[in-house]
Each structure stands twice: as structure tokens, then as C-alpha cells.
Structure I
């Protein structure tokens, strides 16, 4: 749920996000496709009227229901578990509902855990560091996932720098002992790790030269403005872990919810830990083939998609 300048922008974002979800599920080896729903708000104050948010969510539920199960929705940017409860009043094709309602709950804690796992693999490969303690880590974006990742990094003993477009998030920075920087300057902070956890497109041909860290791994979707930025990052000797690999824990958790035997948090934790193995496999293939981690991750995803298609009977 977001304010877009135009319908074209909203559609483009939905297409980018659904592409990322497809690669995310495939690279993680999940028996799921990829899709993303975007709720376009006309203005920042569009939901200020009493009942407006509920009305918007019910309209979205009607759209999801019309797809007859081809698309399952869950909370993401701008949406909460409580919102999903409203959506569930209009469609059964909802995941991530509270545990008391038979769901797996908010996926953001799992996503943060997965990104931390990916970060630990990346710093070991690029910096030879076995721990996050003492590393300077910049977390840009303190939303549901970014805030949890920042707390985890602080707990691990990192020298933490954080930013967000919402100045009220500075209270969190003070509470966890992090240094606050302006969002425009976060990318350029000299650090060991830059973790983009806000919206996408932060890494572009115009900005990549400003990256102040040799490792980039974060929770944001579509971190690259265009895929060819991955080549430029590699040329600058910056190790970027593809976002759809690092931030896959949310959908991994959802996949556990969809298992016939129902949701088991122990199974979810075990499956989320597999992100570390996936990152290692991607980085190994990239090094062996002389390609970028993005290309290695996309090859992995495409192999899984091809395997799934081979097992699917052709439509009559």
C-alpha cells in the first residue's frame, strides 16, 4: 500500500515486485510462483477519513477473491497483520494471519533473521569476519524488517549507523545506541556493510559510485534500478547479495504455513536457516563461473522454474 505518482508507476512497481517474488521463491526452492498486489493510494491523506482504510482493504479482498486462489496475499510495505484480518473477511486466499487465526503471523521477524544470516555469510566471504561485532553496519530504512535487523546488529555488537525518512525513528536509534544519519547520506557512509531496507532502486548507475561499504546486503526488494548495475558493483569489488535471496525468509515462512500438516515455527526456523546455504551456493557459482551473484542467483532460479515446468502437464 503506497502513494504513487501515476497508475503507470504503480503497475511498473507491481511488475517489478512480482518478478522479484518469482525469483525469490524459485531460488529458495519453494513450490510457489510469484505475485504481488499493489494498492495505489491517491495521496498521503487518503486514509484519514474514518473507515477509508477498511474500505480500501475490502476492495482489495474482492480483487484477490476474483483470482480464485491463483494469488495468495500477505502483508508487506504499508500493510499490517491486522489489515490482513480485514482482507480475510472477503477472501480465504490470505496468508500471514495471526497464529490464533491459524496463520503464521507477521513475516517481518523472519525476514530480518534471514537477512542477518545472509549478511553473516557475506562478511565472512568478503571480509573474513566470523562475527558482526565491531563491524560498522549501515541500516537504511527502519520499517518492520529494518528495525528488527538494526536491533539484531546492535545486539551482535556492531558499530551501527541507521537512517529513515521518518524522523520519529530516531528514537529507536537512540534506544539501541546507533548513530543517526540523514537518508540521503546513508549510502556514502564509510562502513563494512550497507543494508538497504527501504524501497527499491537505491543502487543505480548514478549512485553506485557513492557506496561506502564493500558488502551490500539488505531487506529491500528491487535494490538495483536496473540489472546491469550488478556488473558495476562487481567492477567496484563490492559484494552484493541479491535481494531476492537475502530477503526470502518471509515467503519461506509462508510456505511452511501452506504445508498440509499446518504451520510449525520449528520447521520455519530450520527452513529459514537454509538461506545461508543458498547464499553460499550462489557466491560459489558466481566465483566458479566468473559471473555476478545476480546472474548466479537468476540461473539458480531459472533452473528451478524449468524443472517445475517439466513436471507440469501441458495444457490441452
Structure II
């Protein structure tokens, strides 16, 4: 059996055996449906469609983008654009998803939508070859660089345990709304990279984090400013050799999406898609302990959509 086929079957078995996020049937697929408490869902998980369609359904179930973006607000959309690879490699956030999020922001009345990442590979090539630069332009947003220290400002992290200060990109400091759009994938240092880990792209000095208890520093960074909304791209999931990947053999096509205002809950759900339990991932467990969010999915109202 080829490596890619083995991974696909193993993940599929784990997904079906599943826990809270196993998809055994579905509820209403359209409209801003509310739970029995007449409040928005804590988390929406979608499966089986293209990223744009899954997001349309998921954000409707969360009350629409107008629940998060108000007229004349400035919005920062932060995808993973770290790597100079094509979308099929699964190292960066799906460009079609990014475009659709931007469109929803403008439909909700946003004044501007800004996109950036502090890339690992050359930023110009990463922006272009990921497909995200074009997606942002096509969606009417504005993509800006994160490659120069002059873009970053000193901030304190009073709730942090290890990383008490950092240099954060001014685009985040100035934004009214912060939408975090990670891609779910394997990471050699952090085990998995999802919502909380995606925040490493907002800071200048990531080397400090790698040298000083990476898992704690990731959680510490999450204490600076919690995203207003987290949208996890789990369409193409890199199961090994992350965060950059080696080839498309590292990818399992899951066609899934998770949306939540709680980054810890979003990561807990996504980790289960990956075949892990939330407590196994250091920064998710620490984030829960620090009160950054709730990894106990059984206590939350979760809406499942099958497209």
C-alpha cells in the first residue's frame, strides 16, 4: 500500500470512529439557525464541499458575518501564507476561502479588509505562488507585507507566563476586527499548527519562541488579542512533513471547515480531525488552562453541516 493511501485510510477510519465531530447525519443547512438556547452556536463544523460553499453555510449558521463585522470597520484577515508553494501542497490557507471571507466582510459593511503574514519563505513568492495575493485582490481586499521590522510595534503580554512582550504587526494593532484563518497541518515543532499557532505570523521575532518553550510561548501570544473569529481550513490537510511539506503525498483531502469565535475550541475540534486529542497538543492544553478558550467540546453547542 502506498504511503498516501495508508494515511488516507488511517485518517478516514479515525474520522468515522470520531468523537464530537463525527458527522452522523446533519441539521438544517441553510439560514442563521440557532440552538435550543436561542443563542449562536459555539462552533460550526462543515464537511464535504468546496471551501467557499462550506464557509457560506457555516457563517450563516453562526449568524452571518454581520455578527462579527460592523459597518465602516477595518478588518484584518490573517491566513497562513508562510510558504512558497502552490495551493495543492496544503502548506498555506486555501486562496478561494480567503477570497470568500473578504467578500463576506464587505457585504457586512467593512470599510477595508487587510491581509498579511510574516512569511517563512520569500514573502513576494509566497504571496504569489500560494494564490492568496490574487485572491485578496480579486476579493477587493488589500494585501500588505510583513517582512520588515519597521512594521512591528512593541506590546506587552500581561497574562503571559513566559513571553511577556513581543513585536506585533501594526496591522493587527490598528484593526477593529481580527479574523484568523489557519490551515490545519502537521508541524515538526508544535505537533500541529492551527488557530493559536497561526498567530506566530503576527510577530517579528519567532526565534525567541522556538528557543523558550515553544508550546507555552504560542499560548502566551494568544493572550495578546484573541481573534474575533477563527476559520480553520481543513480542505487539504498535511499529515506529515509539516509545516512546509515535501509533496502532495503528504496531503489528505478532508474537505472540512471549522468556524468558531473561540480559538481553543476551534483547535480542539481540528485536532480531532487530525486524529489527536486536544490535551495531547501542548499549546491547546495550556491555552485552555490560561482561560484563552475552552477545549472541552462536550460542553459546547456544535452544529454539523454536510454539504
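Assign the value 17.8, 55, calculated as Rg and Dmax of the Cα atoms in Å, to the correct structure from I, II. The value was obtained from structure II. Ranked by mean count of other Cβ atoms within 10 Å over residues 123-130, structures I, II are topped by II, which has the highest value. One of I, II was used to calculate helix-only ellipticity at 222 nm (-39500 (n - 2.57) for each DSSP H run of 4 or more, over all residues; to 500), giving -15000; which? The read-out comes from structure I. I, II: which one has mean count of other Cβ atoms within 10 Å over residues 171-178, as calculated, at 17.9? This value belongs to structure II.
Out of I, II, which structure matches 36, 33, 15 when Cα extents along the principal axes in Å, for residues 75-154 alone is calculated?
II
Mean count of other Cβ atoms within 10 Å over residues 99-106 was computed and gave 22.6; which structure, I, II, did it come from? Label of the originating structure: II. Ranked on relative contact order in percent (Cα under 8 Å, 6 or more apart), which label among I, II comes first with the largest value? Max of relative contact order in percent (Cα under 8 Å, 6 or more apart): II.
Read the figures in this text as sums done on the coordinates, not as results from a lab. Predicted model, so just to flag it, every value in this text is computed and none were measured. Cβ atoms are built from the backbone, for glycine too; each structure is taken alone.
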